[in-house]
1. For helix-only ellipticity at 222 nm (-39500 (n - 2.57) for each DSSP H run of 4 or more, over all residues; to 500), the calculated result is -11000, so let me know which of 1, 2 that is.
2. For the read-out percent of Cα pairs over 27 Å apart, a value of 46 was computed from one structure; give its label from 1, 2.
3. Taking distance in nm of label points 7 Å out along Cα→Cβ at positions 91 and 115 as the criterion, which structure among 1, 2 has the greatest value?
4. If you rank structures 1, 2 by relative contact order in percent (Cα under 8 Å, 6 or more apart), which sits at the top with the largest value?
5. Of the structures labelled 1, 2, one was used to calculate semi-axes √(5λ) of the Cα gyration tensor in Å, for residues 107-170 alone, giving 24, 15, 14. Name it.
6. The value 1.6 for distance in nm of label points 7 Å out along Cα→Cβ at positions 227 and 291 was derived from one model only; which of 1, 2 is it?
Structure 1
Amino acid sequence: MKELISVIIPIYKVEKYLENCVNSVLQQTYENLEIILIDDGSTDRCPQICDEFAKKDKRVKVIHKPNGGLSDARNAGLDMCQGKYITFIDGDDYVSKNYIELLYNALIRNDADVSIVDAATIQENTVYSTDSVEGSVETYTQEEAIVQSLNIRIPQRAWGKLYPGACFKDLRFPVGKLYEDLAVLYRILLKTKKIVVVRAPAYKYLIRSESIMHAKFNARQLDEIGIIDEEMDNLILHFPEYKTMANGRRLYSYFVVLRRINSSENVNEYTQEKEAIMSKIREYSKEMLFKKDINVRLKSKILAFYFGEAVFNKWMGFMESTYR
């Protein structure tokens, strides 16, 4: 029998999407699964839906807990999971029916430590489909994977990946923070020797206007700055030869957060934070324009920033609409 794989699904107020999510897991072509549904204190019908799934399929286990946030919910799943391998799926997303099989086969056949699939961005009115997908396979050494992550060619989310359970023996998601995926991904990469990526959109990432990541700007979204600084400092310690690339990745996050503040209706509430981010951009961008290993897109953002706020906002908006 194939190895047991734990599927950890944190759930909070996703009643409208939860059945699609869980059904897409129950219908997987890879069947030896432990499906852990973590009801994170949801006040809608999610707790009842979770319990109904547990009654229908013995592979489903349910945790009901007080609301503690996404990281806390994932950690609760990690604390109880039994699988040799682990994958995460958010409760409002869903996956192709061969999602886990793609991840597992890629991992085993390439003797890799972590496997990854691409994600398709799904709008709420998109027709639900779990049809199987296929794609090319790319393998990377640890160092190559670090470079790919710095260039954002490897998705920097917890979901869409298959990890050995041993990766999380001494690792948990930071509770109370947004962008918790960033805080964990680089630590995992530093534990690995080989990564495999299947360029197939097997994970379906749903865009919701009311989700945490797409809500009105608030102070918690500034978490990305502290997390990315900590991770890039850590990477530079291990790979000093990639200092310029790491600082370029740092700038990417600075620009994203600055754009969010500028686009928010409550921009005037974050004048001090905005100036702090702009100061960081000035600090790290000076060396970038003439570096060969910094991509043209980042250089264009740096130039737009120095042309002034109006030009920067317009250019960032154009880039988002062109490359989403």
Structure 2
Amino acid sequence: MHFHGRRITLLSILPFAIAALVGCKKGSSSSTGGGGGTKVKVQLNWVPEPEFGGIYAAREGGLYKKAGLDVDVIGGGPSSPVVQLVAAGQADFGVAAAEDVVVARARKIDIVAIYATFQTSPQAVMVHAARGLRSLADLNSGTLALETGAPFGAFLKKKYGFTGVAVVPSDGGVAKFLNDTSYAQQCFVTSEPLAAKAKGADPQVFLVAEAGFNPYANVLITNGATLKEKLPMVRSFVAATAEGWRAYLTDPKPTNGTMSALNTAMDPATFAAVADAQKPLIETADTARDGLGTMNDARWSALVAQLLDVGTIPTAPEARDCYSLEALKK
């Protein structure tokens, strides 16, 4: 399991490095292989884990191949430059945070979200249940570890103030949490709480979404040129990915076996536990109505306004430019 806060990689990139991308080739790296289908490269922002289950399920289950695609899935890690690679056309698709997309659009980088895996953000704060807190508004003592510069942290501090709380940078582990009942920390509901429970702690988790900050998570992105010039390919990829997610949500075990062979740091029991924990964050009332991966204007507009409010972006891009439902159309 990992420190998910490091996902928002764009926020730490120097402005000149991002500006340099604007001049990069915005095309796609896909090409038609010799009888193997259209070659497509997908860049992940972390190592193989259940949050990418649908992508691996689509690849291993032959769904991409059936759609005429030869898909290469590239694993990531801390600070993987997903947005930069996709913007420059060095990867056809990538997995990023919705916040990354808004930051990129604010900097005139032509990145578009085309599918939202997590409808409810898994970002959360965990505290010790023994403290008896009813909400984050009750957090007025002890220590709170947050990633420096993360938008959700800035949002929480602005909303709740945390008077009397020592806010410190998060180190990503759970050791301090285990050793101090007054210690609270950021987490992904699918990760650190499971690790803490496995070591005997009793974490209580407050989703940041419940506090009013609920960006889509693990969104598939492409660049504007690819979406415009290769829409049939993009639609085929998104449809196969959605089918892969449906298969994974129904039975994650086969795909977990594939991913655990690629990521031996996570044991099979944890793969199963994470897959189970993330399911209600992926399947919601919105997906029941509009299908997996769906997005809407209201959510993107809210995120843009919040990032502007906490100073993550200096100017607001148009929410409708941050995402497209074209690829989700049948």
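Please treat every number below as a calculation from the coordinates, not as lab data. All of these numbers come straight from a predicted model, not from anything done at the bench. Cβ atoms are built from the backbone, for glycine too; each structure is taken alone.
1. Numbers: 1: -14000; 2: -11000.
Traced to structure 2.
2. Working: 1: 46; 2: 43.
That value comes from structure 1.
3. Numbers: 1: 2.8; 2: 1.4.
Across 1, 2, distance in nm of label points 7 Å out along Cα→Cβ at positions 91 and 115 peaks for 1.
4. Numbers: 1: 16; 2: 27.
Between 1, 2, the highest calculated value is found for 2.
5. Values: 1: 24, 15, 14; 2: 29, 15, 10.
Attributed to the structure labelled 1.
6. Values: 1: 2.2; 2: 1.6.
The structure behind it is 2.
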